[in-house]
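In the part that follows, the structures are each spelled out as structure tokens.
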Structure 1
Amino acid sequence: MPKRVDHDERRRQIVRALWRIAERGGLGAVSFREVATEAGVSVRLVQYYFGTKADLLREANRQALQTMGARIGQRVLAAMDGDPSPRQVVATIVHEFLPSDDESRRAMLLYYAFYTAQMTDRSLRGAGEVPQGFIDLVSDQIRRAQLDGTVSPGVHPELEAAVLLAVVPGAASGVLTGYATLEDATLLVDYAVDRIFGPA
């Protein structure tokens, strides 16, 4: 009886191989041949599952964002007991974007590899649901805090969430490039959260 192939798992295997190459050398190091070698499969198989390099990159970006979102969601839930305050929710989320361990460092390296590639490759664009999701979540928490009186009604939830979205990737990139320490980045994002919600 012929062996059954799990096509979804095979696609994930190929995508994870691309991630490892991108983590080591950026997306410029990615080719079908390199991905096939890293995944331990033939170039023909990579072409079978992903007709073009652009198709492979788009799927790798989609899965990377999905994986990062799931990881952050799991860690946020694990870090919080009971009924967390809006400030606790937002602080926990922004800290998870900082490269504080191997897993979060790999996730942010991939995020930036695809983010910078999108500036010049229009075919990779369309991952706007991640930043918009961040803004929606943070602005909802700010509104919650306004309802319970811990944040001023004069604070604009969407604008403050957008400012925080600009701060967090900048802080994370500083750690990845060595321009800042993790402690520096943590102080910066804590300061940004304190501006909205007040000190912890």
Structure 2
Amino acid sequence: MNKPPSTNPKRYAEIVDAAAEVFAEKGYHGASTKDIADRLGIQQAGIYYYFKSKDAALAEVCRLGVAGFVERAREIVKSGEPTDIKIRQAIAAHLRPIHKKRNYVRVFQQERRYLSGDSRKVVSKLSRSYELELQGLFADGIQSGALRKDLSPELATLAMLGMCNLVTVWYRGTAQTDIEHIAKEFADIILDGAANGGQ
């Protein structure tokens, strides 16, 4: 994974932002380093000063797209909050980055399959770790009696992720309250289906 060059971290951030925007719009195969350079109004050679290839730029965008997800999920799972609160917090934590850095999250979700070598391994490991943390949240809820005993933690996690990940496709919110409202509605849907109604 790349690290920002100490010479000009501001320019590095601008290039990564442009790369995220281009990859989100055109996809990995439809984008080129020239597209990224054109977005910034610079020469293509300026991109190669910071990234040796388009693949390297994609790897950095994907890394930033998943950064913090595992840590936040782990903190929520380990907290002493009731299961329903944890699920609400997990959904909100998943959706907030879509408001703040939508292009990064979208590229991570849709384009990470095109990564290769070590970059692919690193990002895949982070993605799997995140899924396992969420599965643990549902499993704990089942064990405590807060969730239905016949609920599958794996399927519940996939359902939650599938619903949340699609938000990057249609979300056009302009305020933080927009994403918070979506998070609340999604949590209601998940909890209504997973809660133990005393049966």
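Read the figures in this text as sums done on the coordinates, not as results from a lab. Since the structure is predicted, the reported quantities are computational estimates derived from the model, not experimental observations. Cβ atoms are built from the backbone, for glycine too; each structure is taken alone.
Say we calculate distance in nm of label points 7 Å out along Cα→Cβ at positions 15 and 135 for every structure; which of 1, 2 gives the highest result?
2
Given 5.4 as the derived value for distance in nm of label points 7 Å out along Cα→Cβ at positions 47 and 183, which of the supplied structures 1, 2 does it correspond to?
Checking each candidate, the match is 1.
From which structure (1, 2) was Cα extents along the principal axes in Å calculated, if the value obtained is 65, 35, 29?
2
Supply the structure label, taken from 1, 2, corresponding to relative contact order in percent (Cα under 8 Å, 6 or more apart) with the calculated value 23.
2
Figure out for me which of the structures 1, 2 the number 0.8 belongs to, where distance in nm of label points 7 Å out along Cα→Cβ at positions 23 and 71 was derived from the coordinates.
1
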